[in-house]
Structure P
Amino acid sequence: MTRWRDAALALLSRDGAGLILAVLLAASVWVVATMLPGAIGRLVFAVGLLLVLVLAAASLRHLLELSRARRAHPPPGRRVDIGGYRVHVLAEGKLRDGRPPVVWFAGGHASGYSILHLHRAFRDETRSILIDRPGTGWSDAGPFPRTTAREAEEVVLALERAGEKGPFVWAGHSFGGLLAANVARRRPDLVHTLVLLDPTPLETIVFGPRLGALKDMRRAAWRGGFAQLFGVNLMERHNARMRKTPAYAKALDATWAVLGPEAAAARAVETNAAYFFTQASIYSELTPEGVAAVAWDTVVYDRDLGDLPVWLVGPRDDTGGDTDGDIASLPEAQTGSAANAQRMFRFFAATRERYLATSTRSRRVVAPPGSGHNFVYEQPEWTIGVMRDVICGAR
């Protein structure tokens with residue numbers, strides 16, 4: 001079943017997959033119509049043919065718009081071949097004063113431009129590198145399944161073939177922190193310092209409450225992919241609806257305020273189905289069953305990183321503090337007793353702190369009061385100051 005799903009995702013991630021689906025639907029309509037008697041068969045054929053023509057026209061229009069977006073926004077970096085598919089690497093700035101180069105990963109399964117503001121802050125101070133994970137930005141979708149372990153290998157290969165030399169500071173936010181930690185475990189020789197910006201701890205998936213938000217993410221990726229094949233961007237519609245929620249609107253505004261108009265280029269070229277279907281694939285890790293299947297290759301355990309310098313940066317690790325706002329918005333924290341909500345606060349905070357045990361040279365940096373999970377966007381100057389300590393030498 002998994003093999004068939006991955007083959008389907010690989011096919012659906014192609015730009016012209018909408019036309020393929022239209023042809024398959026046309027064949028199905030013809031078969032069904034020939035099996036029905038007289039007028040009913042003709043009616044089914046006529047209605048089905050009309051639907052096929054609408055879908056084909058929508059797919060062709062989508063391909064035209066996508067082609068225009070790609071011409072208007074050519075890749076700002078290099079598209080590096082890593083074995084039949086290309087990964088986009090944007091490396092800017094020069095090494096100076098013995099400062100290490102830095103590689104950035106945004107949260108979610110996002111493009112490099114999703115953390116552009118940090119790259120922008122350091123490209124004049126050192127070599128700063130953004131990588132589009134396969135399926136995002138200007139990178140190809142690559143083979144399926146999409147996994148954190150596979151992408152850890154891909155980004156290292158892309159850097160090597162782009163001619164970038166380590167050791168690097170690897171900095172990742174949220175799900176990007178999990179990727180950065182996985183890279184560090186596999187290639188400690190390429191690590192100057194690992195900076196985890198409130199990274200995703202997979203223990204929360206296995207031992208924590210079943211979060212409806214994670215299921216919604218996976219479903220949204222599948223729906224978004226099919227819709228995008230025919231030029232319908234469900235992500236934009238979702239964001240427009242969610243803007244009615246003040247906390248969500250605040251997070252979106254903070255993000256785009258710091259990213260600036262440059263990041264819109266990446267969003268324009270991501271209006272393709274591969275962006276969604278690669279998410280659908282890698283987000284399958286975010287279930288208890290998914291984590292169990294990939295844990296040994298993906299999770300970074302206690303002492304896995306030896307004596308590598310690890311900085312864990314994020315909100316306070318106690319309850320009654322700064323992470324409460326993020327967790328309180330979860331439906332699972334709003335049901336049951338207050339004791340259940342407090343248990344969730346403690347659990348999520350404790351699982352994050354487990355990253356400190358991955359190395360004998362770990363340190364904890366606490367974000368300013370009031371910070372939440374998205375402090376990299378809500379507290380950009382403070383985050384840049386922490387990264388400057390890492391890159392230029394900790395004070």
Structure Q
Amino acid sequence: MKAEILSIGTEILLGEIVDTNAQYIASRLPALGVDLYFKAVVGDNIDRLTETIAKALERSDMVICTGGLGPTEDDLTREAISAVMGEEPHVDPQLEADLRGFFEKRGYSMPERNVKQCWVIPSGRAIPNPRGTAPGWWVERDGKIVIAMPGPPTEMTRMWEKEVAPELLRRNPGSILITRTLKTAGIGEGTVDEMVSPLLKSTNPSIGIYARADGVHVRMAAKAPDEAEAWRLIKPVEEEARNILGPAIWGADDDTFESIVCDMMKQNGVTLATMESCTGGLLASTITDVPGSSGCFKGGLVSYQTELKIEWGVPAEIIEEHGVISQECARAMAAAARAKLQASVGIGITGVAGPDEQEGKPVGTIHIAIDAIWAPPQAMSYTFPQGRGAVKRRAVTTALVLLRQSLLNYSEEPWALV
């Protein structure tokens with residue numbers, strides 16, 4: 001089955017919001033045996049939207065749309081699909097009753113404009129959406145399928161996982177694609193490629209090497225009649241890749257550095273404290289994105305001003321001698337965070353996120369330190385020549401990489417007393 005993804009909304013077309021829906025759907029189609037050949041974005045214009053859906057149906061078996069299912073005048077997905085099918089929409093009484101009940105439970109009366117969210121057409125049916133007011137549409141005629149889902153990612157992902165994907169899997173047995181991604185850190189893309197070169201001749205599973213923000217990924221993809229056979233093909237190749245890459249592998253598939261590091265800390269009974277300057281609390285925020293991180297994360301200090309660094313334990317003489325943008329300051333911040341919050345390990349981050357230089361140091365200069373009870377203090381310096389947001393994200397990722405490396409050498413024997 002050949003599919004096409006259509007993201008609908010002028011705000012996406014103009015770059016005002018990032019289209020994560022298309023990426024999400026595209027990453028999940030292979031496992032359902034669906035081939036994706038095209039992706040497109042179209043604004044909230046009825047003529048262009050109708051034309052785009054019609055062309056997509058000419059070249060694909062299935063068109064998957066997200067967005068444009070709201071109640072406003074510029075939400076035109078239903079109108080466009082109806083026009084392409086040449087069918088007149090009508091209000092479904094049960095959908096209307098359910099929607100009015102949705103509003104009543106929240107103490108509101110339903111605006112009459114929302115009635116359009118209760119439309120259906122003869123060749124379509126509504127897809128339930130318990131997370132919002134906009135049901136999806138599953139339209140099917142002459143061997144072609146149009147699936148329309150709401151734009152908000154939380155609504156779309158639930159609809160996909162609970163309604164759309166199971167139906168597609170049921171309809172499309174016989175050939176699926178399963179992937180396994182091994183994630184590495186500490187070695188470059190060229191080195192990884194060279195190390196696994198004996199495996200690159202494999203065609204099923206195929207193997208690809210990709211540089212990402214959290215390291216270099218090795219992606220294996222196997223196509224087979226069913227999931228069990230696909231995993232049988234992947235298993236020996238994955239085992240060999242793990243043997244070759246060894247401890248450079250830090251995770252797989254949906255693993256994140258923060259989740260892996262939190263697991264390592266909890267397994268060893270380690271607690272973490274942070275003191276951040278240029279990253280403004282982003283490291284603490286990233287760690288607390290992990291469910292259960294309270295089991296290992298004591299807390300974080302955002303010492304954006306020099307006075308706070310001193311107040312929270314960074315010796316004034318270190319700042320006077322070396323400056324705030326220095327390894328010495330980062331090391332003192334890590335030690336102060338660990339001591340103040342009584343943690344097993346502290347991380348200090350200082351640097352220049354931009355857009356201006358600071359203390360004569362160029363934008364992108366970052367100093368990160370680790371102060372752990374099981375190892376001598378260490379500090380590393382980097383230059384990330386990117387924009388402010390990217391510098392902060394790279395600094396956080398690098399801090400997590402360094403923490404993982406330190407945890408790999410964890411020992412219950414203290415290197416120094418707290």
Structure R
Amino acid sequence: MADAYIVAAVRTAGGRRGGKLAGWHPAEMAGRVLDELVVRSKVDPALIEDVIMGCVGQAGEQSFQIGRHAVLSSHLPESVPAVSIDRQCGSSQQSIQFAAQAIMSGTQDIVIAAGVESMTRVPMFLPTTLAAQNGFGSPFAEAIKERYHVQEFSQFEGAEMMAVKYGFERSTLDAFALESHRKAAAASDSGAFDAEILGLEIDDGQGGKVLHKKDEGIRREATLESIGSVKLLREGGRISAANASQICDGASGVMVVSEAALKRHGLTPIARIRNVTVTAGDPVIMLEEPIRATQKALDRAGMKIGDIDLYEVNEAFAPVPLAWLKQTGADPARLNVNGGAIALGHPLGASGTKLMTTLIHALKARGLKLGLQTMCEGGGQANVTIVEAL
């Protein structure tokens with residue numbers, strides 16, 4: 001099977017809900033990422049054979065094929081096609097995997113995998129909320145309700161179930177959240193994110209423009225006391241907004257190419273994709289599937305967890321990476337070394353390529369080789385991607 005290589009990876013800095021990126025239309029934000037991938041890779045944009053765009057909230061400004069609109073908002077020629085996909089939180093990680101599969105199959109040579117989410121301009125659950133308000137029903141068919149004995153699937157309920165199942169009290173979840181902020185602050189302040197971030201122009205509040213280049217959600221002043229004071233999502237529960245991922249605006253992307261394209265166009269690879277895996281399991285607890293998916297990916301790759309130098313496990317809720325660590329036996333010191341979504345934000349459809357961008361840059365900065373990325377996803381699914389930094 002042919003190899004798939006990543007030649008460029010970039011992300012915007014995260015913007016808080018109603019924050020610094022609120023003024024950016026998501027198609028334009030994603031379009032700037034596409035342009036930057038062309039600049040960094042030095043690829044003739046006319047050679048790009050597809051853009052695969054992850055996006056969860058495909059309503060309002062993100063409706064009507066956001067991938068295509070990102071291309072039309074960019075400097076890419078209109079001859080470049082695009083598609084929009086939704087695998088919930090793993091949407092743009094799936095974009096990477098679809099792009100890799102296109103390359104590995106030999107059907108394409110240059111593909112962009114990307115993602116975008118403006119959670120300010122297209123609030124979470126907007127599609128289902130609008131449908132319900134206008135009498136268009138629920139996505140949960142009666143057959144689903146009967147099969148699983150629930151009225152709906154809830155990630156918040158799943159997070160509570162995870163905490164209970166794996167024995168994590170609120171104090172443990174809050175401590176993990178605090179560490180995420182501390183690692184993210186250290187990484188941001190040291191310039192560890194600088195090479196991976198594309199600055200976007202925003203108003204400076206004084207009639208001028210500045211570049212937004214720092215993740216807005218990091219709470220440098222956070223303490224266990226302040227995190228512990230945040231109201232629980234439900235009485236008697238363990239999950240709060242402070243030990244869950246932050247609502248976030250952002251876009252990200254990677255360019256995936258074949259070995260033939262490397263040679264033909266003189267491109268420089270920064271990573272090679274070693275394994276792509278996707279699995280599905282219990283949609284009620286929903287968030288524990290990365291555990292099984294990771295073992296399947298390692299088995300298929302002929303690796304053990306100790307062979308992996310760094311892990312990016314999306315911090316949708318603190319119990320997810322904590323349970324993953326507990327069940328896989330992974331080294332906590334290798335996990336989310338620059339912080340995670342609790343501090344940096346989780347821009348849903350953009351998080352997959354965002355985490356991959358951070359993972360590759362972190363591997364290269366440390367002179368390390370192998371990285372593993374995984375995401376829990378709505379419906380009880382999970383993606384795992386293993387890469388080798390070059």
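Couple of notes before you dig in:
- Origin of the derived value 4.3 (distance in nm of label points 7 Å out along Cα→Cβ at positions 211 and 291; candidates P, Q, R): R
- Per relative contact order in percent (Cα under 8 Å, 6 or more apart), the highest-valued of structures P, Q, R: R
- If Cα extents along the principal axes in Å is computed and equals 60, 51, 49, the structure in P, Q, R: R
- When mean count of other Cβ atoms within 10 Å over residues 275-282 is computed across structures P, Q, R, the figure 23.0 traces back to Q.
Every read-out reported here was derived from the displayed coordinates using simple, explicitly stated rules and does not represent laboratory data. These numbers were taken from a predicted model, which means no experiment stands behind them. Cβ atoms are built from the backbone, for glycine too; each structure is taken alone.
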